[in-house]
Every structure is written in structure tokens, then in C-alpha cells.
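Next come the structures, one after another.
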Structure 1
Amino acid sequence: MWNNEILINTARFLVLILLQVVLLDHINFLGYVNPYLYIYFILLYPLTGNKSLLILLSFLLGLSVDMFNNSGGIHAGASVFIAWIRPLVLKYSFGVSYEYNTVKINTASFSQQLVFIVSMVFIHHLILFSLEIFNTSQILFILKSTLFSGIFTTIIIFCTLYLFGKRSL
């Protein structure tokens, strides 16, 4: 990564943590709709970046959110999982473009963007709410929370992507 990319990713990391813990964690619509914009960092991490560093940064990102929320590591676990599975989802979403490192989220088709972002968001949320509730008798609540929070988070990520994004994935 270039120095400019390191600076951008550091700023993105810090701003997303602050935005999440100061503003977005206080949104709780109807008891189960919470936006989790901090995963935007994992989604936009450069393809040419170190994969091990992404997993470490995802852990630190999730752990930071956990420390502010007293949530016992559930955000760290869900963040590390989506960072680990990210190459597979990128390959599934973008196909050959990913294998040749030519993926740019703003130049990709909307359907490719949608598949990638929705897949990552819903995997994250399913892991997050499963770890939070950790009770199979509450599976409907887990699925409902995953669905509605996932939809809300996806909308916020797309709005953020189109408002602030001219960067490559």
C-alpha cells in the first residue's frame, strides 16, 4: 500500500469507529434495527493490501466497538469472520475481475456491488446476532434482527459509498 492509502485507511478506521460508537450505536428502531457502518472499512480495504493485516485490523475494529458497547467480543468475532471470508465473497461477486485485481467498486455494475455488499453485511449480522443472543429458541428474533438491521446497514453503506466514494475497492 502507498502512504496515501495508509493515511486514508487510518482515517477511515478512526472515523468509522467514532461514528459507530457516538452516533449509530444509539439508533435502535423498533428494538431490533441497528446500523453497523463500521464494516464499511472491511468492505473497502484495498485488494492489494495484506490479508493478514486486514484480519488484524478487523479484530481491532470489532474490539474497539466491543469495548465501547461492553459486548464481550461479538463485534470482533463477526468482523474477523467477514474479513476472513472476504476473498471468497469477492471472487463470487466479481468473478474474473477479482482474480486479476481489477475490481473497483464504483466502476463495477450495480448488481455486482449489491451482491458483494449484501452478502458481507448479512453474513456479518447473522454471526453478530447469533453470538449476541446465543440461543436457538430465539432463531426467529435472530433472523428478524439480521434481516432488518442488514437492510438498514446496506442502505447506509450504499449512501456512504455514493456520497464519499470515488476510491477503488
Structure 2
Amino acid sequence: MTPIDRNRLVFRSMTLEDVPTIVAIELESFATPWTQEAFVNELTNNHFARYMVMDYENDVIGYAGMWTIMDEAHVTNVAVREAYRGQGLGERLMTELQRTAVLFGARRMTLEVRVSNDIAQRLYAKLGFEPSGIRPGYYSDNMEDALIMWADLPESSGLEQWYDEERT
């Protein structure tokens, strides 16, 4: 684990120049990683897609993505570089993603997570997500089921207070 100063994290929109690094993080993180073409398509053709990177000292160490449709946000991916895991950065990244979703008008957020991924489920529960169903055979690598989770997001007027509470 590479310790970091969390006050030096920068969150910004993902660019096409970030894609090779994002693909490397995907390969470290997932059994069936997204391809470079998938990310390029998301950034150039999907008007619902919103992707951000977590930058530390000019190095992308994590990213998250979602689709914002009407008043809902659907998380597509979240990952932190292996060397930086275990420091609460996934939580910090998800909090920033939730905050961004509110800014785009979302009132609720949803995601799928492997039924076997207890660590991620605990994180999502901590951030207000609650189980709402199962998608059987959702993951193509082993046909594992996905747990569907939903969270209510704060009104934009209460966003800063909520955000400050999440950061402490």
C-alpha cells in the first residue's frame, strides 16, 4: 500500500488521454475488464455517461463512472489502483461520484455488485445504498449473481452539508 495525503487528491472529468491508464486499472481490478474501445465509446458517444478520475500528484490512481438519466444515476464502474487500496479511497471516490450525480440532477443512484463482494457491499451500505434485488447470472466470467442496490441522494440545497459529513 502506498500511503497518500488525502488533501492532495484531485477529482476531474476523465479525458481520452486518461483511457490507457484507466484500462490498466481495469486489468488490475476486474475479471472481465472493459476495453479501451468501450471507454472511448463512453466518452465520445454516450451522452448519459459521466466519468471522473481521482488524481494524486499528477497520477491517476482511481476512477468512477455513471450514467445520468433523468433523476437517476447508474454506477457503471469504480476502481482504485491496487497499490492505493485500503485507505478509504474507494469511499472518497464514491462520495465524489454521488456529489456529481446530484449536480447533474440525480435524486437516486443504483449499482450492481457481485453477491460475493462483501467489502464493496459494506462500503455501499455505509454510503446509503440498500439491497433491492438480484440479477441472476449477471457476471459473464462465472455467471455470478449481482446484488442490485439503491441509494437516495440529498437535495442539491443540502449537498454541501451532506458532503462535509461524508468527508469527516
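List of remarks:
- Answer label among 1, 2 for the case where P(r) over Cα pairs in 5 Å bins from 0, in percent, for residues 40-111 alone, calculated from the coordinates, equals 4, 17, 27, 23, 17, 10, 3, 0: 2
- Relative contact order in percent (Cα under 8 Å, 6 or more apart) from the coordinates reads 26; which among 1, 2: 1
- Source structure (of 1, 2) for mean count of other Cβ atoms within 10 Å over residues 64-71, computed value 18.2: 2
- Entry that produces -23500 once helix-only ellipticity at 222 nm (-39500 (n - 2.57) for each DSSP H run of 4 or more, over all residues; to 500) is calculated, selected from 1, 2: 1
Taken together, the values in this text are just the output of simple stated rules run on the coordinates, not laboratory data. Keep in mind it's a predicted model, so treat the numbers as computed, not measured. Cβ atoms are built from the backbone, for glycine too; each structure is taken alone.
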